[in-house]
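Bear in mind that the values in this text are calculations on the coordinates, not laboratory data. Worth saying up front: this structure is predicted, and the values here are computed from it rather than measured. Cβ atoms are built from the backbone, for glycine too; each structure is taken alone.
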Structure 1
Amino acid sequence: MKLKNRAIILLSGGLDSVVSIATIKEEMDVSLAITFNYGQKSFENELAASKKIAKFYSIDHEIVTLDWLNNISTSALNTDENIPRLKIENLKNIEETKNSAKSVWVPNRNALFINIAACYAESRNFSHIIIGANKEEAQTFKDNSLEFIDAMNNSLKTSTNTTPQVIAPLINLDKTEIVQQGVKLNIPFEHIYSCYLNGTKQCGECESCLRLKRALELNNRHDIIANIFK
């Protein structure tokens, strides 16, 4: 029997990374999850969610702390700046979502995460790095785009000797389709944490929450909404 390729998942504890695991786990041995601490407001809840998810899928879990990224960032995610609060109808306004995305942008974050994961991949013999990039967020975050994934793979051809491949199983899906896939694959929705803040429950008002909430509504999963949001 042919052995599965070994993969690392960049695990934030949010919807996209969890559905990515569930989507790819039959094809690949997803055996390491990396969660990054760059001083984000939501880190404690992201970490708690990631630990539960890694345990649920029987994946080894490591935390990488990036204090220096916290020190240089001006993002509302990891400074005293306020996280933008929106309404679901604002998601249809590209200018408002671009402004929201700009306020939470952390410099070169996803490229940095992938390069760190590539260090693990090369030293520990992993063939793939999984990221939860998707079609919907690629509209406002260019490091969620297929162009970005292709560029990172091209870079890894010369920055590593083993050339691990970055894959984004959800790259052609929007959030509604991602939730639909998550329901189909029985992901533990009760464990996910997609909020930019660190409340007892997810705030339901930041852009990340609203995209998840809208997708759940369109899938008629009001039970999950009632369980995970304020």
Structure 2
Amino acid sequence: MPTNRLKLCMLSGSFEYDSETSLAIFQDYIEKNHPVQSTQIIYQSEDDEKSLEPLQDTDVLLVFTRRLNTTGKELNRFKAYCAEGRPIVGVRTASHAYQDWFDFDKDVLGGDYQGHYGTGPIAHAEINPDAKDHPILHGISNFDSYGSLYRNPSIATDTTLLLTGKAEEQTEPVTWTRLHRGGRIFYTSLGHQQDFEIEMFLRLLANAVLWTGGRLDAI
């Protein structure tokens, strides 16, 4: 495999949303369409202990975990990756990725996760007009998402809002970027199983990986 491929490491551990299956779909999509080499670290339960040593040799880290009980050495490896200001793509439950480090949401992702609305109407993801020229939105148009909206009433002031989600009377920020210690961060609260069947969502996520990894030429 060519050495100029961007190295993507994906953490799978969001069992409510079948992250292993969803990320397999995404891995197939991004490797077929872009110069990306992907690896997955797959948690089998919240108490599973996986080595995060591969984080030392990756270009972009994608996080799709939920309330994992990781502690000690491996959690410190994750924290160290963040502290070094390295690229991160967070998907849906990444806002509460590790049970013992909820500050990851506010401090790194720039979010303000306060639970979510009940399941119900399909959410319509709409591009923020002020960000329509952002590289991540290249080739992206408005689309429907199938998961309940997450409540994020006060995202960080240094974020760039890309997409807003609307479902009946509910409106929430659902996709944004920011810089953390110089590193590019992308987060989306979208990521329901059915979202990974939507071409526009897969393209959005692929663009996010390329943007955070500094590969704008590949978008």
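Structure data summary
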item: Per relative contact order in percent (Cα under 8 Å, 6 or more apart), the highest-valued of structures 1, 2; result: 1
item: Structures 1, 2, by mean count of other Cβ atoms within 10 Å over residues 85-92: label with the highest value; result: 2
item: Value 0.93, calculated as Rg/Rh (Cα atoms, Kirkwood Rh), for residues 45-116 alone, assigned to which of 1, 2; result: 2
item: Computed 0.6 for distance in nm of label points 7 Å out along Cα→Cβ at positions 5 and 37 - originating structure among 1, 2; result: 2
item: Read-out distance in nm of label points 7 Å out along Cα→Cβ at positions 29 and 93, computed value 1.9, structure in 1, 2; result: 2
item: Structure responsible for -6000, with helix-only ellipticity at 222 nm (-39500 (n - 2.57) for each DSSP H run of 4 or more, over all residues; to 500) calculated and labels 1, 2 on offer; result: 2
